[in-house]
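Some structures to go through are shown next.
Read-outs: derived from the displayed coordinates by stated rules, not from any lab. Since this is a predicted model, take the numbers as computed values, not measurements. Cβ atoms are built from the backbone, for glycine too; each structure is taken alone.
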Structure P
Amino acid sequence: MHFRLLGFPISLHYSWLVAFCLLTWALSTAMFKDALPGVPMRAHWAAGAVATLFILASVLFHEIAHAVVARRYQYQIKRIYLHILGGWTVFDRELQTPNIEARVAAAGPAFSFGLAGILWCFSADPIVRELYKVNMMLGAYNLLIPCVPLDGGRILHAFLWARGGSYAVAAEQMARLSKQISNGMMALGGLGIILQFNTFWLIIVGIVLRIIAAGTYKTVQQSSKLTRPVQEIMVPTNHVRTLPITASIQDLQTTFLRHGYKVYPVMDGDTVSGLVHYQNVREDPTWLEASQGAIRPHVVPLRQELMVSSQATLQEALDQMLLAGSDEVLVYSHDTFMGLVKRSMILRVQQSISEPGPMKKEDKPIGFPLWENR
């Protein structure tokens, strides 16, 4: 289900229907049965349904609080996803500074705690009292568990990023911490079940956080050891496949079929004017019909975040890629285009560091140019 609220696109996963049914059942048969004695059962179910709607609305507005603060800093909200385990706000790009990341992350718990404070004033009503508890738990759960992608984890990531200066290294540290905490949550959940406590939910949350942490770690593993300069592995300009600004879509198709690269620098004379992404052009409805059309409308202008110095380290290049949401950056020496570094090249270096051992016959030394195919 998709809709818009306060200008933000919202997507409800089908699991929210499951959450609505489970919460309504739990509240009506347990909490409201005791809180509202002497009233018909249908009143318990009605109270449970109303309380559940407000609980789910609390989760929605927790995410909207993130979106409102991000929009204040000129970030576009691609979508807010809501599912049985909570919500997720997706921005058009990574938050570019530790300060902005911390402020956006703190907005959600701040809203939940603020709403809980208002509800506490009217907590004599059983429904309001339940909403007060839920918002307190929602704020505390997000703020006090320092795991990605929870708000507490994002705030800690911002702190580590500000202290160390590297987005990727901070993300690596957070991913390791998140794996340890999620393992502990699963262990505590299992122990609780043995001791006959209702801690199965702790195992589920631990599993989800462990999966997310593992995925994050794979992207930023060994970031602290990526100290080699980018010029050691970059594709030099004489090997970079480029397209002129006057090229047609058919030229792009032919170049892709011949070389298989997904992105190409676009040259306006001797100057790189931007990048053209094969997949973005292919998504154009006129992809097949307008093959003689120019690629110019599809060129992404060259931005500072898509460029690194030839003296920069692979760690700095990885930071640029993650913050720009790009799989490649252009290498410059002063104002001269020197080459191109791809995410796959850095990934190979990361894997070589994390998996040391005898080199296979088909492998090449780390110092060997990774763009060479020989």
Structure Q
Amino acid sequence: MKILAIESSCDETAAAVISVKLKDKSLKTEILSNIVASQIDIHAQYGGVFPEIASRAHSENIIPVVEEAILKSKKVESNTLNVISKETNNLLHITNNELLASFDAIAVTTGPGLIGSLLVGVNFAKSLAYATKKPIIGINHWLGHIYSCFVEEIKSEKLKVESKNTTNLPEFPLLALIVSGGHTGLVLMKSHTEYETIGQTLDDAAGEAFDKVAKLLDLGYPGGPAISAEAEKFKINNSKLKIIEDIRFPRSMLNRKDTFDFSFSGLKTSVLNKVKQLSLNFPLSAFRSQIAYEFQQAVIDILIGRTLQAAEKFKPKSICLCGGVSANKELRSQMESSIQQFNNINNITIDFHIPPLPLCGDNAVMIGVAAAYCEPKEWTTFNKINANSNLEL
């Protein structure tokens, strides 16, 4: 079985084709194509995603992106098939039998996300499902990120644990920390069909805080990689870059034991106040690296602290770190080390799972894999799928 997957929840127009096989009573997935059209250059001038421009860009990109994903999955040149062209923008041009046979179902992100962006992907997928008479599966974006850990699994080298799962995939119950520009949350999964959100941000997402602090420090967009690179400078040369005083930002809500929720607005405000204070006596270049380092470490401490608090209560077999911010090198490394220490102290074994770097950000592969694990009852028809910007898991 082959699934054509489409993702357009924010500022990446993505499509992928994955092959799904049942082997030894477990699913085996293979990525046949993975196409992502990024809008980073478009939104960089605004310091963040401009929703209306994002949806327009999706409208321009959706057809060529899906076309390329299908063609690459078949390893043929675009001029050998009668497919959609960007100029005609007409779904009825998908009439080639060979093309129609190249996938068996369509998966699409239905939410949460920017409503204008979601509508482009969802309506395209619905139209394609109608035209091809193929089943369609609506996928929650959060769930997609979790299933990025079920693709091309990279086992931790540092943990060196013996997993009973010979496929090297996460085992249930699993605890997933989803960290991106639009979302930050903890999800407990007891099986492929049983999951619940046990904590989420009450205000800003961690990735959004990275973007805003990066803009404050004049580091550009996207903020995650920019903050990471600037923080690395301080880590390597802190004796030379450190200013007169030590800087420490609050670890918001970390000491609260009655919740697994997150908050980053207070941290962001604290950074703003410190920058204003230091700017009275120093140029920005004198303290930018230290601020970036201390801010990043505060975010990492909050994310790891909350995750381990949840692990202590729910006792998962696996912890998954996913979402765009999971590409952060320090977060990946420190999360891995912290889980190892947690294992040693408690004399237990919790596996740590992270997606390959290309699958940390928004992509369609994760949507296709999530659809592959859905129950047949969730496969439906085009008229029963709709976009929902506030869709809950």
Structure R
Amino acid sequence: MNNYIYFDSAATTRPSNEVVALFNETALNEYANPASMHTFGLAVEKKTEAARNIIASTLNADGGEIIFTSSGTEANNLAIFGTVDVLKKKGNKIITTDSEHDSVYQPIRKLEKDGFEVIYLSTKNGRIDIDELKENLDENVILVSVMSVNNETGAIYDINGVVSTVEASGYKPYIHCDAVQAYGKMRIDVNRLGVDLLSVSAHKIHGLKGTGALYIRNGRRISPQIFGGGHERGLRSSTLNTAGIIAFAKAAEKSHEYLEKNHKYIEKLYDYAVEKLRNINSNADLDYIKFNQGGEILKYILSINIPNVRSEIMLNFLSEKGIFVSSGSACSEKKSTGKESKRVLLNYGLDKYSADFSLRISFSKYNTIDEIDKLILFLIEGTERFRVLM
């Protein structure tokens, strides 16, 4: 598509030209199986291990602590089911939050249906209830899984507070962090953070879909969920997507090299958008825009609601104008509308109507001020056209 404006980078980012060029070159010229013992295979394995070390370095981890997966979703599933398989004899209790991405929420819901006790910590207004965590820690807890940045609201969760609370309790569950939305946008040091498992993905940082990774702290043991050739130290069988992995490393390297610069630029875009939207409200007879904000926010994601204009109506209107936003997580957006599809926003503290009228605008380094101006013009037009007074 040409001549469009893309504000849906929390769903997936535009791959960088450099990453795509490297992927194509690698796919065409470095296609040997890295598990093969001939010189071609060994050469590809060497490049794959170099990519592993690059990704590890962005987390201040060792290369041996990185397991490649097909996605952040697979990394989350491996972390959750792999931990439970190993530790289920020690207990049957899991602690997570009420606003996790579906790739954490759904696996844990399955475990709950299978008989595990699950505690869903409140994240109202983007803040984890640490007191609730303290109250529910006991010897039966085997896993605590909390995301770093919420994919629908941009709320930054207090992972340091979670880890310190778990450590102070004296109990020793594994701590998992879904860092897919934070990776490449915030500095992540797994040693300072103190988590046991952490998930990342390539396509959120201008890499390509089809590659993710799971950090597993040295000394922690999980069970494989895919069996076959014993790849990735026996933890994830499947021939490695070497071109994707090498491209992932390039995306990781570049996103971290320019992390502060990109963050500053995107923060400028975010602040500009918020100011312009507030100016609309101040000049209108009623609030056109309300902000779904609370707690600490990563300014890559702006969650708003437009009273009395349903999100799908505004989303479709903007799409017709060549402007792409979302109403929430891409992984749940196509589900039937209802409480479950709005779970994150409802648990954030919105009422049902506000959740139904919410949009997610997510930025990347490729966006511009001019694009924001065009978005806001069409938001005004759409609001005036479709608003239903209630």
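17.5, 57 is what came out when Rg and Dmax of the Cα atoms in Å, for residues 25-120 alone was calculated for one structure; which of P, Q, R is it? Intermediate values should be presented prior to the final figure.
Numbers: P: 17.5, 57; Q: 15.6, 50; R: 18.1, 51.
Clearly, the read-out refers to P.
For mean projected area of the Cα convex hull in nm², for residues 169-232 alone, which of P, Q, R scores largest?
R
Which structure, out of P, Q, R, was mean count of other Cβ atoms within 10 Å over residues 201-208 derived from, given a value of 16.8?
Source structure for this number: P.
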